[in-house]
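For reference, the structures are reproduced in the following blocks.
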Structure I
Amino acid sequence: MRDSIFELIAQEEKRQQETLMLIPSENYTYPEVRKVVGSVLMHKYAEGYPGKRYYQGMEFVDQIEILTQERAKKLFGVPHANVQPYSGSPANAAVYFALLNPGETLMGLKLAHGGHLTHGHQVSFSGKYFKSVQYELDSSKPGWFDFEKIREIAKEERPKIIIVGTTAFPRILPWEEFSKIADEVGAYLLADISHIAGLVVGGVHPSPVPYADIITTTTHKTLRGPRGATILVTEKGLGKDSDLGKKIDKAVFPGLQGGPHLHTIAGIAIALRQAQGKPFQKYAQQVVKNAQALAQTLASGGFDLVTGGTDNHLMLIDLSALGIDGKTAAEKLEKQGIVANKNAIPNDTNPPSRPTGLRLGTPAVTTRGMKEPEMKEIGKMIKEVLVEGKKVKEDVLRLCRNFAINF
């Protein structure tokens, strides 16, 4: 008797084939990644680190984890990598627990301004167990960051960690300016590049490595790996504290986690290797070209884009002028096969359940092989759905069939 789970997976596969995945934190991974993530590695328990495990039978899995560490260090250009975090939130938690005592101060971008829950939001552990101070975006400032105000907050609050990272900010992140402020107040600078890791290694977004002490990243999204995470320690970070890597390793295990997910780690290794070289650089370049083409089409169609456009893989639409909220817009688009997500915009007056914004991104459609002409077509379809009330599902299906994804 066939388990209904397999039927549901088949339906989900069909959904992914027949819809346009425009959620910027989603992507299609490589067939090789799917193969190793579903391999016999999931049978093995490997609590600890290579050479220092608590079980026997580690000859081959130790080599897998070491190889993954080495690939991460080489790809990002750092001296230390921990590839065991289960996902991005535990990775950030490990950094905090390595460097902060409960009640000590961290500083990050407000969630409503494009930050992440784990950057100090009050409903997250990061805002409950630590003192959180938040900075905001300011549309009147070049690059949208008011560094005078951010520096003022940092000098007054003296955070031990300053976090730079976003989930809904469509512009280049100015690592150097944040690094100067962190150095002034004696804080560690944590760069959370979960959204842009693939753009960084692809050479289309500046790397935080020369400026940050610690870097966290998920391994899916623009990096196209499995759902995992990595913590990187830079030369600058080790210069500040030679034991920084050891402290983070201890925070991951035994501080937060038990045995690592070796099948995921192997999948990360595959993705890291794929991210080396010119083919991936061309992919990252196309992700940005596609995002800019889509953003330009939307802007030409009368949509109001937060910051006016994009420099990376995503854009954020302010729906105020249309008189609909992000939830309604996302639901209308999904009925026509276009999958985006509701999102707050800076200084949003709507509740989180019905924010004013709609977030879109191009990693997944770029993985399908789509380029600028298809982005213009998608932009027109979005206008047809949200402004003109038209049905475009057949056009979406045609586009998806012309650019079928290989599972």
Structure II
Amino acid sequence: MKVSCIIPAFNEGQTIRNVLNTVKRVKTIDEIIVVDDGSYDSTYKNARLKGVKVIRHKANKGKGAAIKTGFSHSHGDILLFLDADLYNITPRKITSIIQPIRSGEADFVKTSFRRARGRVTELVVKPLLRVMLPFVNFNQPLSGQFAISRKLMNELKIDDRWGVDIQILLQLMKKGCRIADVDIGTLRHKKQPITNLVNMSEDVIKTILSELGIIANKHKLVIFDFDKTLIRESSIEVIAKEFGFEEELKKLREKYQNKKIKDYDITLSLARLIRGKTKKDFENVCEKLTLRRTVMGVAERLKKRMYELAIISVAFSPVVNFFAEKIGISKDNVICPVLAIDKNGRYTGEAIAKTKHNSKCCDKIICKADSAKELMKKLNVKPEECIAVGDGKTDECLFRACGLSLAYKPEIPVGDIRILNLSEILIYAE
């Protein structure tokens, strides 16, 4: 039976080399994969120097996402998972984790060990399990050191974030699998800052309650419109005022109202009017735009509840990306017309659409419905698990593509539910 060792890593540049040096000494391991989950330290560089397979996430997605990535790139019959922050892992300890599966005694191996710390385990997980699942008696239910058969791994449903270790254990217990608890002695991990431990505790509690059926996440992805939803204004109106083409914008809108041009013609014409401007020029414009008061708090709560956030807009990329970064939404989850830039850092007057114009649906440069479908496919989310939030005026095709549409102070009746405050998203998301 071939063995693949998968090591999820996030900012573990100081310890990853020691872990890899140890793993490489275990002759029964056929493949070593490091998944760099969006690190901004030397993790990727140090792992590459050890000559192992390294897969890199552009942004931090969470431990569960790293585990899934490692699994999808592996070939072993047995999958061994190790943390990247171990100071004193040894070949003997690693071998003892694999052995029960190799010998046919177990389908899954969870490790027990002694450690100086473990505040989330001792203060959160064990008390919760004693109340909710008194028959679950593992010394280290959150241990990231475990081994599993490939067949079983294929049957699991794994979330992206920190609750993955207890999630896997509870799912396998429900399946009635053969689970071995192997004591590997004393382990020393890197000390985590208190903010990480708070977030980890939330994720773990939510995972346990979800696996018990006490809470459920009906929705997984929240897609926001931009103008008059995340910000108070129409961004192009502010841009036109600052760059001096208000009259041209007015004429383009009049032509559109008289059905002489399409909506995408407006976007392409406006892009040409922006030719020669710089990123700094747009940053000055962004300072004059107003982010809605509740946006930051709502976004933070949704992210803590493990929702993916995205923006789909016909507003131009310099403005949308500026606020996406401010809110904490990954650029990978932003779809809008992208302004091309030359080697001198000036915009060329060209607008590039990530998704194609769809004349059967709408006349915009990007079809919000097609854009939403693209995001859902990339994030493995079904339409019924997706919420669209917009002011309604230009969001009808986006609303049709998503399972639930929340119209924020709409001027016309549209969407499934009308909301007056963005904080209401927190209610409907659950």
Structure III
Amino acid sequence: MKKAIRLVIVCVLTMAFLTACGKAATDTADTSTATDAETTVDDTATDTTESEGSVFKIGGIGPLTGGVAVYGLAVKNGAQLAVDEINAAGGINGTKIEFNFQDDEHDAEKAVNAYNTLKDWDMQMLMGTVTSTPCIAVAEETNRDQIFQLTPSGSAVPCVQYDNAFRVCFSDPNQGIASAQYIGKNKLATKVAVIYDSSDVYSSGIYEKFAAESANQGFEIVAAEAFTADSKTDFSVQLQKAKDSGAELVFLPIYYPEASLLLSQANTMGFDTTFFGCDGLDGILTVENFDTSLAEGVMLLTPFAADAQDDYTKTFVASFQKAYGEVPNQFAADAYDAIYIMKAAIEAGNVTVDMSEKDICEALKTAMTTISVDGLTGEGMTWTADGEVDKEPKAVKIENAAYVAMQ
């Protein structure tokens, strides 16, 4: 009798256990099914965006870290502002832009690595790179792959040596010629000294054309002193020779980190003169621990002045300050223009997202020579088949730690 009772109890408990397990399994299956359904919906949405090519994929490359990060950050932010505006307005012919910017630390090898990363992302066209040496390296890659390239600020001649590459900024030779013409036209000096980096393609390229054009502009180069990448911390010898030459103006086709040291050393030795540079000086007011009062009166050739009073510039500056909390420099303006230039070329070339990168490149190469763009860095900008931009140069002067447009 006891055995029978125990058997009944065991059976009851077993049935209860099996029922509970069955319910738990059913609940788990239901939950799993719901989760799988949700995942499927999300994955489908992602696939629709990417696999069907519903966006224009524009890549960007430049230094976000390292010694000249101010250039790359400005370009990234300026370009992103333009992308956001275009997307908010409905995109390009109804197609929106996806923008992906990669850091190259102003290094050629890292720039090529960044380019390969963007290729893996299925980039269709490139807005970059920011600085010349990495740009030259990447231009080899874009030419081989036939991907359209528009550099906002790569000024060395080889940056656009291939027919798939164009630029927004002036080339180094054009900066040198335009600087000499500006100094001569405005009679800024009759005796000019030059201090430049003979190891850098940007600096030496500008100097060579500046020197050649000076003969036509009514001033004399009384001293031309070079330094190299291995000797860019002590400029006392170059400054002393410039001072002894009686130069009324010193032309500095160099980058802002070296310029900040040079101005500090000029102040220490009591060399009070006028300094004039190119776009490489843009950023000098941001150098850590630099006394910005030493840059008072420094002039630089630039296509953009943040204090300009036209509505287009005022709107851009206000939008940039709201988005990033700082006044934009010319690199930000170059990049902002670059995105709108690409938009104009895409529209003129009837480019669609389903085209191959090579077909897009071919269409944009042709379109670039037909468009005219009014931008922040120039009105009625046009391009030749060799990638060069045609626009009017401008200059700014540093006053009270700000860039002020010069006439």
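Every read-out reported here was derived from the displayed coordinates using simple, explicitly stated rules and does not represent laboratory data. Given the structure is predicted, the values throughout are model-derived calculations rather than measurements. Cβ atoms are built from the backbone, for glycine too; each structure is taken alone.
Computing Cα extents along the principal axes in Å gives 77, 47, 39 for which of I, II, III?
Only one of I, II, III returns 77, 47, 39 for Cα extents along the principal axes in Å, namely II.
Out of I, II, III, which structure matches 16 when relative contact order in percent (Cα under 8 Å, 6 or more apart) is calculated?
III
Looking at structures I, II, III, which one was volume of the Cα convex hull per residue in Å³, for residues 300-387 alone calculated from, given that it came out as 108?
Going label by label, the one that fits is II.
Matching task: 19.2 is the computed value of mean count of other Cβ atoms within 10 Å over residues 132-139. Pick the structure from I, II, III.
Going label by label, the one that fits is I.
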